[in-house]
1. Can you tell which of P, Q yields -14000 when helix-only ellipticity at 222 nm (-39500 (n - 2.57) for each DSSP H run of 4 or more, over all residues; to 500) is derived from it?
2. Out of P, Q, choose the structure whose coordinates give distance in nm of label points 7 Å out along Cα→Cβ at positions 62 and 158 equal to 3.5 when calculated.
3. For which of P, Q does mean count of other Cβ atoms within 10 Å over residues 30-37, calculated from the coordinates, equal 11.6?
4. Out of P, Q, which has the highest value for volume of the Cα convex hull per residue in Å³?
Structure P
Amino acid sequence: MVPLDFFAFPLNVLLTALALAGVVWSWRKHRNSAFVRFMLSPKATFLAIFLLLAFALFIGLTGMRELVRSWLFLIVMTYFMTVLTYVILRGYGRWRFMLLHAGLLLTLIAGYVGAPDRSEVTLKVFEDNEIYERDDIRLVDFQLDTYENGSPSEYRALMDIDGREVTLKVNHPYSRRLGEDIYLIGYDVSAGAESRYCVIQIVKDPWKYGVVSGIVMMLLGALLLFINGPRRAQTVNDN
């Protein structure tokens, strides 16, 4: 398995920058080489897509998510992103095309290359006078809503986080700071509404905004290509 801690910041940023610089250099200086011509060929693109989809399908069917940390998957992702970078360079000047593909590349880099910098901490946070695992987060009040049959429908926690009162709900995280979110994920089920603690998860992901930006770029690029397509077809028909 790939040692994620070893490839954490700043090594992941340095290696990615060197790889991208190498692709740009080969594109500018050795565009007619056999290697660059192959990377720009339909065969290279098909192979990259096939390998990535095959991996995704296998992981989805088997549930072996640990394979994303394998060296083989790292090689496949590196190959896919390299081909994608060459495709972006070839499409230079076609900004809609570049926006779509650059968005995909940014999403992959932020999501995969940035994975070693992502961390999760799960802990219990108790009420006022209990012994805390952290002195900067504590539970002020816990509320549980139930259906008529008594089964839980929704729960929320009023938290004191860094001296600020915040209400946490399931799937409604609190952004503590840039790249750090706090999620409410559980409570003392046996105590129900009388639970004296809640379970939270602190997720630090400094690359998440890169993923969001990449997705926005892809959607915008796809939308502009869709809008421009009918116009171009209309222009060709008119001529």
Structure Q
Amino acid sequence: MIQQTPQADLFKRRLRDSLQRETRNSRAIRISKHANVYTCGDQSEMVYFIESGQIKLLMLSPEGKECLLAIHTAGDVFGELSLSGSGLRIETATAMEDTELKLIPCSKFFMRLSRDSLLEGFVQYLTVRVADQQQVIANLVTVDSEQRLGKTLLQLARKLGQRDPRSIRIEHKISHEELSEMVGTTRPRISMFMQKFRQLGLIETSEDRFLIIKEKKLTAYLAQIA
């Protein structure tokens, strides 16, 4: 995963401040865990800003197999493809936990970017997102499923985790099924690789069931088996 740049982080903070200053143009809604914000094929001209919670974006193959495109958390924007003017959703957005969103009509979103000088920051933010997606595609084509899982765990840790001196703790619940959707392999293989990573001391599970990633050890292991 491409590391979030300081400019991208600044954009998220400034957008949140912008929305808090003018709430009449950004209706807030609550989405229950496992409920869909929208589904593939829906018509919409809304952009969503996550106040709290966690959203995953999924696409379905013609055979009905799910592919998890991304996980977004507080401060992230999603649904931005509606800014293209097509108005047709090509993915499904689902809450991974109880989530609070602000809904912003596309016209109002463009207005806020312009009025509060956020356009440059938004472009940088999207550039990081595009680079992430390109890396996911490259991994699917060029590396095996064990390496893809290791890279995915590092990506999730760097995006969602809390650092301590020797590891990164992921305090968001991510199931083996969701990992299989991200990695592009079966759930039993994910469970097998996770067990292997635990035995090698690359990951741990804390007493409160949080996943702990030993970033340096996992990075070195992936380099060794590449």
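Here, each number is a calculation from the coordinates, and none is a lab measurement. Model, not experiment: these values are computed from the prediction. Cβ atoms are built from the backbone, for glycine too; each structure is taken alone.
1. Working: P: -16000; Q: -14000.
Corresponding structure: Q.
2. Working: P: 5.1; Q: 3.5.
It was calculated from structure Q.
3. P
4. On the way: P: 219; Q: 133.
Ranking P, Q on volume of the Cα convex hull per residue in Å³, first place is P.
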